[in-house]
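Structures for review follow.
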Structure 1
Amino acid sequence: MLARAIGYLFVGVLCTIGPFLLVLCLRSSIKTGIFIHDSVAVDGTILSLEPVYVPQRSRTVYKPVFRFWSSDGQMHLVMADSAAHVFKPFKAGDRIRVLYPADHPELARINTFAQMWGFEAVSGFLGAALTMFPVALFRRRRAQRRLDTAD
């Protein structure tokens with residue numbers, strides 16, 4: 001009886017977390033899409049990778065610092081929101097494409113898939129996986145009940 005209760009609790013948690021991550025992914029995707037649509041695109045340059053200690057992970061990550069010139073001719077230095085991508089790390093001197101809101105160049109972001117859509121990709125994948133697992137369990141259980149009642 002206790003094992004069944006723990007099992008139901010586990011599936012219940014998955015039924016909650018999966019859809020929550022999918023909603024979070026959708027919300028974040030809409031915000032990113034609006035950001036991209038309303039942004040100005042310019043060329044920029046990676047200046048350095050600055051070490052930033054992340055206490056939640058107890059480790060240091062390296063965030064790119066880049067510069068670009070806004071449409072009004074002003075130079076801006078910005079540190080990226082997220083760490084340099086593992087599969088294609090940035091290095092000093094790399095030429096990049098930068099997107100920024102016309103009235104807020106300090107909110108500039110590097111226009112790569114990982115920098116723009118990394119969170120959405122991870123939360124969407126995990127949300128889908130955590131949603132499909134309990135759905136598969138429920139479908140299997142329903143099919144087993146149909147077989148049991150058919151006998």
Structure 2
Amino acid sequence: MAYAAALLAGAFGLFGEDVPSGWKAVKDRQGACQIAVPGDWVADKLIKSFMTSADGKASAVAHGLRAGQQFAEGTALAKQVMKPTKTIEDSGKRVWYAYEGSGGAGGGTNWYVAVAGSPVCTAQISFKDAAAEEIAKKIALSLTQAK
């Protein structure tokens with residue numbers, strides 16, 4: 001699994017640091033973690049770090065775990081709450097998996113991503129169309145501690 005994620009990172013030129021041309025970095029509310037999203041994505045009126053695609057069919061939000069929470073502890077808790085249906089990567093540096101959504105209309109794909117560090121950074125990414133998967137992968141691979 002880690003090999004597949006490394007191939008994805010290489011294919012997109014993303015290593016949790018780069019913001020692709022035409023994209024923007026978005027920090028979580030504490031300013032500790034960030035993701036990159038396409039430039040036309042818009043922030044929620046109340047939660048500025050919750051970003052939605054222009055067509056409303058995809059969303060992403062980054063969040064830092066509480067200070068002192070360890071990577072293994074945080075990801076184990078996430079797996080209890082958002083039960084994995086497909087694992088993309090599960091290594092000591094990144095956990096990335098698909099999980100069942102809240103059952104809302106329209107279905108789609110939901111991903112949870114966490115990267116080790118201080119703090120541990122997480123993101124939830126949802127998309128309704130398979131065509132949005134490539135963008136969602138770029139967002140997942142951009143998750144990092146804020147610069």
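Tell me which of 1, 2 gives 13.1 when you compute mean projected area of the Cα convex hull in nm². Show your work: numbers first, answer last.
Values: 1: 13.1; 2: 8.3.
Source structure: 1.
Which structure, out of 1, 2, was distance in nm of label points 7 Å out along Cα→Cβ at positions 30 and 70 derived from, given a value of 1.8? Don't skip to the end; give the middle numbers.
Values: 1: 2.8; 2: 1.8.
Derived from 2, not from the others.
Given a value of -18500 for helix-only ellipticity at 222 nm (-39500 (n - 2.57) for each DSSP H run of 4 or more, over all residues; to 500), point me to the structure among 1, 2 it was derived from.
Values: 1: -18500; 2: -6500.
Computed on structure 1.
Can you say which of 1, 2 returns 3, 14, 20, 20, 19, 16, 7, 1, 0 when P(r) over Cα pairs in 5 Å bins from 0, in percent, for residues 22-109 alone is computed?
Numbers: 1: 3, 14, 20, 20, 19, 16, 7, 1, 0; 2: 3, 12, 18, 21, 23, 17, 6, 0.
The structure behind it is 1.
1, 2: which one has distance in nm of label points 7 Å out along Cα→Cβ at positions 78 and 134, as calculated, at 3.8? Kindly include the intermediate steps, with their values, before the conclusion.
Working: 1: 3.8; 2: 2.6.
So the calculation was done on 1.
Every number in this text was worked out from the coordinates using simple rules, so none of it is lab data. On a predicted model such as this, the values are computed, not experimentally measured, just so you know. Cβ atoms are built from the backbone, for glycine too; each structure is taken alone.
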